[in-house]
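**Q** Take a look at the structures listed below.
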Structure I
Amino acid sequence: MKHYRRETGMKRMFIVLSLLIVCHTFLFAQQDRVNIDWDPQRNKENLVPLSAKVISPEVLEDKSVIFRLHGPDVKEVFVSGSMFVGDEARKRVPMTKGEDGIWSARIEPLDPNIYLYYFQVDGVNMNDPNNTFTGHANMPAFSMLWVHGDGPAFYDARHVPHGAITQHFYYSPVTEGERYLLVYTPPGYDPAKKYPVLYLMGGSGDLPETWTMHGQVNFIMDNLLAEGKAIPMIIVIPNNQVVHRMHPQHTELSFPIMEREYKEAIIPFVEKHYSVISDRHARAISGLSMGGRHTQYVGLRNLDLFGSFGILSAAIAIDETPVLREPDVNSKIDYLFLGAGTHETNPRARHQVLHEELEKLGVKHEYYVGSKGAHDLIAWRHLLYYRFLPNLWRNPEIKIK
């Protein structure tokens, strides 16, 4: 009997230890996609993602990164991405082939952030086939690299109240087809209340989900609200692809079409379905790159619709927005923000030129260059969190009805 009890106790201990191991693996495996982790590519259990050949990318404790690709018949592989800026912009790191047919490359420690990268395999750009964090937009797929810090960053999902993201489909009389947009409503959204609205656009190769899938704008807004640094608002993310991006007349065609899309489709749809303040002082428009140019063109040509503007890493000629030359322009603009990444700013950069022209004209605006990014989401996430979103609707001279 004593022997039986001892054996039973050992079995119980074995079962408990097995469960602990299983639970530990389940909770902390790399890329398990169980929780919205802030360090999803730190290798904690050495488990290969489902259907993958190898672990890639692997973020080590010192923040260096190992990329891998199983390709025994491949002749040449490079890795490149937004982790290379400044003098290293467009750098390609060669990967080395092992006897097992696995190509690998280790890059030096990176600053914590979310980077976008791709492999170049025998001259063909492709996403990392072993990485479950793959992005898509108005361009071929690419992969995401999460280099973690010591805890969740300002763009990560934290344990705070979260807003909601809703996808809407609508018919556009402008493009004569079905289109869609995304709407972020703040935590505790109450249809009985009225909210200001930010219309936020992506760039040339983007779709609305760029701002949520890679830009993390919903988590950025959640965190700002939890920190008491921003005013609750609705964020509408429309699709500003209205002409094929490679059309030879893309610019001259898309800008007036986008202006019509706002007037005839987007704003009417939003104000029909959401509890918003129908007043120019409660409408802001912003965008990155091409979306920034759309912002300047659409917004500053329609001051009866918009009062605040965020132009991110972009600019068009002053003559396209003649209101900026008017002597009373400052009385017509509540808040004009012009911002860009550190590694994309130089005397010839369009945003720098626009800033200098605005100064000469005496147009009040906030100009900010910051982040460790270039013309990328590293910069644009930074601009939203540290400057643009916290400063919206803060003009003491403007009373939102």
Structure II
Amino acid sequence: MTGHAIVVGAGIGGLATAVALRRIGWRATVLERAPALGEIGAGMSQAPNALRALDELGVGEQARATGVPSYSAGNLRLPDGRYLQRARRGDPTPMLAFHRADLHGLLLQAVPTGWVRTGTEVTGLRQDDRGVTVTWDGGEASADLVIGADGIRSAVRRALWPDAPPPRFLGRTAWLGVTDVSAVPGGSATSPGDHPTPPGGLDGSVTMGPGSYFLIHPVSRGRAYWAFVTPADRPDLRYEREKAEVAGRVAAWHRPIPDLVAATPAQAVIHIDIRDLDPLPTYVRGRVALLGDAAHAMSPDRGQGAGQSIEDAVVLAAALHAGPGIEAALGRYDAERRPRTQATARGARADGHRTTSAAAHRALVTMIRLMPAPLWRKGITADGNATWRWRPPRLPEPTTLA
């Protein structure tokens, strides 16, 4: 079965969908409301499940060459600098860290020229037994199906799931940044003893404060991505000087945390609120399917948001390739993806609650201190993590495409 799909949204999920459709011989039109695609976002990590999905898209090798192995899950610290756990040479590195724009760019390069149309904000959809028509200001287009990959505030979801609750504020806010490691004092120092030496010399880590945490990932070209997550009484609270605000909150935390914030250009500090979606009863309405954050936006605490959207793209393409019809394929996609993604979102929400609860923080610190290091390290590997063990359906090799 082949056809034409309209993909709404050209983020990581939307581009992954276009690449997956190309591999099964479909055509796609990707509609993006932004006027241009460029350097976007901050950093992210991808676990083995997402890397396997990228392999099925044909970009896994390039992703591994671009991503930087991150030991952040093995380097757990307290704000005074003490280590609760420390990664050692020989430990597996199940995660690769990326600047979001690097992974986005890899996917964009794999999308055929002319498939992405920017500056196009979807305003309506209508469908019948033969297809779906998407409208925007000054134009419209029709296709065999539509895939809503337009993020947590999805226009597609609002149009066809009007009774779905809006995104839920989770009581946390986050500052994000990416900076040049060479601008950080001591950033080029190597790790001593039997601890791994990361590219650029800056260790990935998670520093766990009472109700807040600071994440560091090394990323490509000698840079580091950082995120500071902390409770907030209400959403949309912003500060005139965002960099100064986060710098003041971590001034007494161990180095290089204050140095990373200080070295980040003020205009590059991003302030977001953390939200997710309540579970939907279905991701499919007729010939329209939701994918990625449009379907199951989740807290970042498990690092699975983008990875789950890449999984979605592969599973959707595999279902369409198997046939025998679009409605049946979308039904299989929904039945396979909804339980997994909604369980992951529930787990991420629970993890986020623990990171912003002082009592839960104390209990977690005690547990880590009591747990032998080998058991903790095993728990963060792919073999010990059910989410990471997922394996994708096979997509056709590029040489089989029409």
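Read-outs: derived from the displayed coordinates by stated rules, not from any lab. Not measured: the values here are computed from a predicted model. Cβ atoms are built from the backbone, for glycine too; each structure is taken alone.
**Q** Upon calculation of relative contact order in percent (Cα under 8 Å, 6 or more apart) from the atomic coordinates, which of the structures I, II produces 11? Don't jump to the answer; show the numbers that get you there.
**A** Numbers: I: 11; II: 23.
Clearly, the read-out refers to I.
**Q** Which of the displayed structures (I, II) returns the greatest value of FRET efficiency 1/(1 + (r/R0)^6) of positions 33 and 353 (r between Cβ atoms, R0 = 41 Å, to 0.05) on calculation? Let's see the in-between values first.
**A** Details: I: 0.40; II: 0.80.
Comparing I, II, the top value of FRET efficiency 1/(1 + (r/R0)^6) of positions 33 and 353 (r between Cβ atoms, R0 = 41 Å, to 0.05) belongs to II.
**Q** For which of I, II does helix-only ellipticity at 222 nm (-39500 (n - 2.57) for each DSSP H run of 4 or more, over all residues; to 500), calculated from the coordinates, equal -6000? Please list the in-between numbers first.
**A** On the way: I: -6000; II: -10000.
Matching structure: I.
**Q** For structures I, II, calculate distance in nm of label points 7 Å out along Cα→Cβ at positions 185 and 393 and state which one comes out highest.
**A** Evaluating distance in nm of label points 7 Å out along Cα→Cβ at positions 185 and 393 on every structure, the highest lands on II.
**Q** Still on this structure, please answer the following. Name the one structure among I, II that mean count of other Cβ atoms within 10 Å over residues 241-248 of 16.4 was derived from.
**A** On the way: I: 13.6; II: 16.4.
The structure behind it is II.
**Q** State the single structure among I, II that was used to calculate FRET efficiency 1/(1 + (r/R0)^6) of positions 49 and 249 (r between Cβ atoms, R0 = 30 Å, to 0.05), giving 0.10.
**A** Working: I: 0.10; II: 0.35.
Source structure for this number: I.
**Q** One of I, II was used to calculate Rg and Dmax of the Cα atoms in Å, giving 24.4, 99; which?
**A** Details: I: 24.4, 99; II: 21.3, 66.
So the calculation was done on I.
**Q** Looking at structures I, II, which one was mean count of other Cβ atoms within 10 Å over residues 177-184 calculated from, given that it came out as 17.1?
**A** On the way: I: 17.1; II: 20.1.
Answer by label: I.
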